[in-house]
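**Q** So, here's a batch of structures to check.
No value in this document is a laboratory result; all are computed from the given coordinates. Keep in mind that what you see is a predicted model, and the values were worked out from it rather than measured. Cβ atoms are built from the backbone, for glycine too; each structure is taken alone.
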Structure P
Amino acid sequence: MEPLTDKQIRGSFVNCTKGEAARLRLPADFAELPWGDLDFLGWTDPGAPLRAHLVLPREHGPVGITLRVPATSRTSVVKSSMCQACMTAHAASGVTLFVAPLAGPAGRAGNTVGTYLCADLDCSLYVRGKKLPKLRSGRYEESLSIEEQIDRTVTNLWGFAERVIGAR
């Protein structure tokens, strides 16, 4: 992923107001992000831990999506979970349901879509083996190449983004 500026990120959001985008906090380590290892930018808002954000690169400019994280945990019921984007298996607390208001009038009416993703939104690093989940076995061995796993992750995230945007 090519590095993005603060202005590019804030201007990319499709499912929140310009005021909300202006108030969101960028990742604490924004200046040190490993852009070359990222397929998308994802982070939990340091000032609002129940808010998270995704910014996906696109030929005509990035697309940002604001997300909500449920306040309640389901870790007492589930022992492990899998991210629906990168297919990384985690202990239950390593995967979170992220819910996004739909873009436009549907979102203003309260309609949302959700998906289970790595709680830290570091899918790009898990796929590349630069970060390991907190399971003894780590990531499952796959027959797909790293490039194919990256493509699958990006495709899965764009599928979610298209549901938010209303393209599906």
Structure Q
Amino acid sequence: MGKSLYIAEKPSVAREFAKALKEDMRTFDGYQESENAVITWCVGHLVTMSYPEAYDMKFKKWSLATLPFIPETFKYEVIPGVSKQFKIVSNLLNRPDVDTIYVCTDSGREGEYIYRLVEQMAGVKGKDRRRVWIDSQTEEEILRGIHEAKDLSEYDNLSESAYLRAKEDYLMGINFSR
């Protein structure tokens, strides 16, 4: 049986999960690990939507001729300032000894979006993915959330809602700011 990976949105939340699991954790750069579990974190957003010039350099300098900017497909990229943590998380998500991923980002649309973007950019495949939905960070609530974690696919509608909201914000911001 492989290890379980717990991915939180922030380091402080990851520490609370580590305490609740009561595992003998060793600390590494960007994560903690025991015999049975690995705990890591995003630092808020690790991935963002690309600026228009990533589609074509003609969009770097704005002009009325290139508005509105509405891409057929949206591009995403790792945020440069947090690329080190993204690499750590991506490597952990794809480790062969990790068979179950517990998504422990904040409960809600934004937390769902943060994780899904990381998973998308990391190219995660073939893992059991479970969503931990908690209302607080008490030990009891964390353990309940892990015990009752549902298959991540049950949150696909929430994920789609998050992507749609992000695309809307992006298009409004890019086009109206220009």
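**Q** Given a value of 17.1 for mean count of other Cβ atoms within 10 Å over residues 99-106, point me to the structure among P, Q it was derived from.
**A** Answer by label: P.
**Q** Upon calculation of helix-only ellipticity at 222 nm (-39500 (n - 2.57) for each DSSP H run of 4 or more, over all residues; to 500) from the atomic coordinates, which of the structures P, Q produces -6500?
**A** Source structure for this number: P.
**Q** Here relative contact order in percent (Cα under 8 Å, 6 or more apart) has been calculated and equals 21, so which of P, Q was it run on?
**A** P
**Q** Given structures P, Q, which gives the highest value for distance in nm of label points 7 Å out along Cα→Cβ at positions 11 and 27?
**A** For this comparison of distance in nm of label points 7 Å out along Cα→Cβ at positions 11 and 27, the top structure is P.
**Q** Looking at mean projected area of the Cα convex hull in nm², point out which structure of P, Q has the largest value.
**A** Largest one: structure Q.
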